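Some structures are shown below for you to check.
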Structure I
Amino acid sequence: MNTSVILVNVLGAALIAWIVWYFWLYRKEGVQVAEVAGVQEVPITVKGGYDPDVIVVKQGKPVRLLFNRQESSMCSEMVVFDKIDKSAKLPEGETVAIEFTPAEAGEIPFQCQMGMLRGKVVVR
C-alpha cells in the first residue's frame, strides 16, 4: 500500500463516520418554550422545513404554536399532528395558531401532508 491509498482509506472512513453521526446519532436539544400569560407559545417559520423543528414544553400547560409559512411549496401547505388529531392549512405569509394542552409526557410529532417536512413537540 502506498501513501495515497492509505490517505483515501482514512478520508473514506472519516466521511462514513461523519455520515453515521449526522444521520443517526446527532440529537437536537430543542427549543425551550417561554410561558406568557399562562400559555406556552412559540413562533415556527415554515421555509424548507420547520424552524425550530424540536420544541420542548411542559405537561399540563396550554401550548400555542404559531406557524408562519414563508414559501409557496405545495408540500408545506398543511401541518398535521396525527397523535392529537389536529391539522391546519398554512396560507403563505400568514400566521396560523395550533393550540392544545399536552396531557402526558412524550413526543408529539408533526409533519407536512406529504411527510417530507417533520418536527416534534417534546412534552416534559
Structure II
Amino acid sequence: MREAVLAELRKLRGEVVGVTDAAVASVDGMLVAADTDEVRPDVLAALAAAALGLGRSTGEEVGMGELREVVTRCQRGHIVVYAVRKKGLLVVLGDEGLDIGNLHLQSRPAVERLGDILAAG
C-alpha cells in the first residue's frame, strides 16, 4: 500500500508546477506515506489532520456540506489539505509558483485513487 500511495504522490508532484511536498495520512494524523524534502512528515501529517478537522467542523457548523479541501496561503506558498473519503487526507505543499488551479484539477482523480488504495489496504 505504501508504494502505491508514494507513486500517487510522485505523480501529482510531476503533474503540477510548484508542488514541493506531499503526504497522505489518516484523519487522526497517522502518516501513511510522504514525498517530502525538508519538512518532517510526521509533524506535517498531524498538523494537516488538525486543519482538516477544523475545516470539517466549520463546514458543518455553517451548513456548507461535506468538506473537500482546506487551502492556506502563506507568504512563501500554499498548504492544501484534501479530504480522502472519511478516514484519510492528502496534504500538498507548494511554493509561490504553485499552479493552484491545476492542483485542484489533478487532485480530484488522485484523491479518488488514494481512497481506493487506502480502502484496499
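Please state which of the structures I, II yields -0.41, -1.09 when log10 I(q)/I(0) by the Debye sum over Cα atoms at q = 0.10, 0.20 Å⁻¹ is computed from it. That value comes from structure I. A value of 5.2 for distance in nm of label points 7 Å out along Cα→Cβ at positions 10 and 66, calculated from one of I, II, originates in structure I.
In this comparison of I, II, the computed figure -16000 for helix-only ellipticity at 222 nm (-39500 (n - 2.57) for each DSSP H run of 4 or more, over all residues; to 500) is attributed to II.
Mean count of other Cβ atoms within 10 Å over residues 58-65 was computed and gave 16.1; which structure, I, II, did it come from? That value comes from structure I.
Source structure of the calculated read-out (relative contact order in percent (Cα under 8 Å, 6 or more apart), 23) within I, II: I.
From I, II, which structure was distance in nm of label points 7 Å out along Cα→Cβ at positions 2 and 18 = 2.6 calculated on? This value belongs to structure I.
Each value in this text was obtained by applying a stated rule to the coordinates, not by laboratory testing. Since the model is a prediction, treat every value here as computed from it, not as a measurement. Cβ atoms are built from the backbone, for glycine too; each structure is taken alone.
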